[in-house]
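Input: structures, listed below.
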Structure I
Amino acid sequence: MTDVTTSSRSEARFSATHAGVLAMMLGMLMFALNDVLGKWLVTSYSAPQLMLVRSIAATAVLLPFFWRSGWKSLVRVERPRLQALRSLLFAFEATAFYVAVGHMPLADAMTYWLAAPIYVAALSPLMLGEKVGWRRWTAILIGFAGVVIALEPSSESLTLPALIALAGSAAFAFAMIFGRTLRATPDTTLVFWQVVGAAIFSLVVIAFDPAGWTPVRPVDFGLLGLLGIVAMGAHMLVNRSLKLADASTVVPLQYTMLIWAVLFGWLFFGDLPRTAMIVGAGFIVASGLFIFFREQKLKREGRR
């Protein structure tokens with residue numbers, strides 16, 4: 001009887017792991033499709049305008065979740081100033097991505113964003129007091145080398161979109177670090193203020209933008225709304241995958257988004273990645289994977 005029970009549990013874990021892997025892969029595909037749609041729309045509308053409509057659509061999708069969790073939990077939050085700063089960073093990061101992706105290949109912009117976990121590892125000792133050993137510091141330096149290789153520093157490569165991409169990925173890293181210090185805050189509350197912050201940030205930028213608001217065609221309005229819906233769906237799939245399978249199994253699959261970025265960039269926009277970008281991306285992915293697996297190992301040793 002014990003053997004049968006053990007076998008059933010093993011099969012259940014195996015099935016859940018497979019479901020988690022599929023959810024993560026599908027989530028990364030949806031993120032990549034969302035980025036393709038954003039890159040196409042940003043040629044007609046400003047990045048803040050994209051962010052505003054996307055935030056409204058995302059709020060509409062999340063309303064049932066907000067209603068179920070109760071509105072008090074959304075208003076009474078821990079460390080309100082830090083919550084506001086985190087929301088502002090996420091709003092700037094997303095806007096910077098749409099600005100950057102409108103002027104550079106999709107894979108290039110995605111490579112800079114994939115470096116964010118490396119920034120987090122480098123900043124953790126300073127901002128969170130976490131201990132980082134020589135192995136992870138070596139991986140961090142390799143990751144930074146990958147960013148430099150991908151950027152190809154020169155008077156021609158250091159363009160404004162490239163610098164905006166770097167600033168956006170750095171803002172993403174700081175937002176993730178602040179998220180670690182707000183672990184007591186429910187996910188619904190974090191997402192709510194993230195969406196609200198993006199809407200407020202977009203409204204302010206649009207108000208001071210000389211171009212103002214570009215009239216939206218009905219079809220494009222639906223596509224702009226689809227940005228928020230697809231992004232929320234991707235986030236939900238990623239969260240579900242982390243509940244179904246171990247993080248060490250599914251988190252490395254997030255780097256498959258770079259494969260989709262290269263493929264979709266070539267299919268939809270005729271973009272071919274530069275050799276330096278491919279080499280730099282390889283350094284960044286290898287560094288990020290090592291840092292992640294090293295942190296997982298240290299957590300297991302700490303539990304023992």
Structure II
Amino acid sequence: MTIDAQTFAGQRSPDEAFSAANKEQLQRRHQIGKVFELLSIASIMVGMLFLIVLLVDVFIDALPWLQPQLFTEFPSRFPERAGLRSALQGTLWLISLTALFSFPIGIGAAIYLEEYAPKNWFTQFIEINIANLAGVPSIIYGLLGLGLFVRSFGLGRTLIAGALTMALLVMPVVIVASREAIRAVPSSIRQAAYGLGATRWQVVWSHVLPMSLGGILTGTILALSRAIGETAPLITIGALTFIAFDLRGPFDIFTVLPIQIFNWVSLPQKEFHDLAAAGIVVLLVVLLSMNALAIYLRSRFQQRW
């Protein structure tokens with residue numbers, strides 16, 4: 001039997017057909033990926049556009065009210081006399097106390113779970129619950145703080161009750177971030193220290209913690225950045241909207257910037273709305289300062305270690 005050479009030349013071998021099909025499929029995938037990339041860029045640009053428009057609008061309204069009296073005067077019924085003095089003090093007090101409560105407990109829990117806890121079902125149960133607590137709505141923590149700290153412990157509507165509530169809110173985030181930072185330390189560092197006769201605590205204190213401190217501080221400050229803008233838990237425990245005196249200690253009643261902004265926005269006068277815009281700018285400055293501090297600490301410790 002003879003094979004027609006022209007017929008054979010017009011047909012492709014199975015390998016060539018398979019290669020051509022793969023090439024077409026690869027081109028199709030590249031086209032789909034390009035379309036998805038363009039859609040992603042467009043989504044980012046739309047979000048950034050709305051954010052820029054919102055910030056510009058806020059800054060335009062706030063600019064005439066960003067005067068020294070905004071930081072030296074207490075809230076008032078008269079817009080030209082109103083300020084953020086007590087709210088700014090309450091925010092700084094609250095964040096400081098929240099960090100004081102959440103930082104050592106969160107880091108201690110992370111060290112225990114990563115370096116000491118046995119790998120069994122109970123440890124896994126704790127880890128799952130910590131991860132779930134990080135996603136619980138903030139109003140739930142407000143209800144918990146109202147029932148536990150305000151009523152059961154008898155702390156009342158004070159700064160320390162608010163700080164303990166906010167510490168519960170941010171502690172799961174602190175634990176998760178600290179665990180990730182500790183886990184990122186190479187195991188060879190631990191093994192080398194153990195080989196030189198160091199105890200487990202000496203390894204943790206002298207090697208693991210210094211090398212992971214940058215990530216721990218970054219996660220902690222970012223968690224506190226979330227707490228600085230929370231309003232629902234503080235309203236739930238009874239934080240006030242009008243404080244006309246300086247805060248002297250953790251057992252004073254208090255207000256914070258988000259609550260003061262919410263109070264001004266709810267008033268009908270346009271001047272109070274402009275004051276609320278000025279309060280938003282001040283809150284953004286405090287928040288961005290904390291984030292800048294987190295970036296600085298992370299860079300410094302990364303360069304050091």
Structure III
Amino acid sequence: MSTSDEGGMRLVGAPSLGPGAPVLAFDVGGTDIKSALFAADGAALDLRRTPTPVVEGDRTAAIIDRLADLADELTDAHPDVAPRAVGLVVPGIVDADAGIGVFASNLGWRNSPIRALAEARLALPVAFDHDVRAASWAEHLLGGARAYTDAVVLVIGTGIAGALILDGRPYTSGGYAGEIGHSPIADGPVCPCGARGCLEAVASAGAIVRRYVEATGVVPDGAKDVIARAASGDRAAQQIWDSALDALALSLAQLTAVVAPQAVVIGGGLSRAGAPLFDGLRSRLAERLSFHRLPDLVSAELSGNAGILGAALRARELT
């Protein structure tokens with residue numbers, strides 16, 4: 001994938017949306033905003049990555065202003081493409097049906113009417129959704145989850161985020177469903193969210209690095225370095241990696257017992273660990289379960305493109 005902070009680049013390596021209405025898509029994060037214009041043939045003409053505005057308190061107004069600027073830049077660069085809708089995805093707790101950003105600690109909003117504000121400023125209908133839920137929808141339609149009607153999409157990076165696809169549709173429960181990273185799997189450590197023993201605090205890539213530093217005083221080159229050290233016989237790394245796999249397997253076993261997904265689709269930086277992750281989880285999950293249907297464990301296919309593709313897919317639903 002090629003990106004540019006100064007101008008647009010064609011999005012490389014991502015599947016086409018297929019024919020349909022031209023749309024604008026925005027994937028807002030705490031650090032940067034991805035924006036893209038999708039043509040009628042489904043190709044992404046532009047992908048831009050620009051810093052998310054930083055202001056004190058609620059960043060909603062500053063972000064909406066930035067989206068308006070990006071929309072102008074994208075449409076000015078491609079005057080022959082007239083978008084008919086906008087897809088906007090954001091992190092945090094999101095009530096997509098109401099168009100409300102319920103809570104996002106890193107963006108400062110609480111119960112912010114983001115969809116209505118964006119529609120007023122952009123003068124287009126706006127499809128509004130959670131970033132990981134939109135990414136999981138893209139994986140369901142275009143990527144690793146497309147063969148399954150019931151799937152869990154798990155993104156393991158600095159934190160752990162998740163989403164549920166049940167009966168071929170996203171399961172949202174008012175925006176609160178899918179917080180797999182904050183499901184309790186132990187009595188500790190304390191998670192930044194304030195709860196104790198969250199999966200994210202034990203098994204995310206960020207937690208693996210943090211725990212290794214705490215145990216050894218050595219700063220590894222990311223979670224993959226800790227995994228490599230474990231394979232080479234580093235006892236501290238082995239203990240940390242084993243406990244991370246145990247925690248992930250416990251969480252997936254609970255999901256399997258309750259939801260019975262056909263597949264768990266794993267993305268994010270830790271998914272690139274490959275066999276040490278997937279084989280370790282398969283064996284541990286099989287050991288924990290008995291009569292249950294074991295889900296397929298598969299790798300996500302859309303990588304960093306999933307959120308922006310999901311936003312575009314959501315936008316097309318309005319046309």
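Quick note: the coordinates plus some simple rules give every number you see, no bench work behind them. Since the structure is predicted, the reported quantities are computational estimates derived from the model, not experimental observations. Cβ atoms are built from the backbone, for glycine too; each structure is taken alone.
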Entry that produces 5.9 once distance in nm of label points 7 Å out along Cα→Cβ at positions 205 and 269 is calculated, selected from I, II, III: II
Highest-scoring label, criterion being relative contact order in percent (Cα under 8 Å, 6 or more apart), among I, II, III: I
Structure from which -11500 was derived, helix-only ellipticity at 222 nm (-39500 (n - 2.57) for each DSSP H run of 4 or more, over all residues; to 500), options I, II, III: III
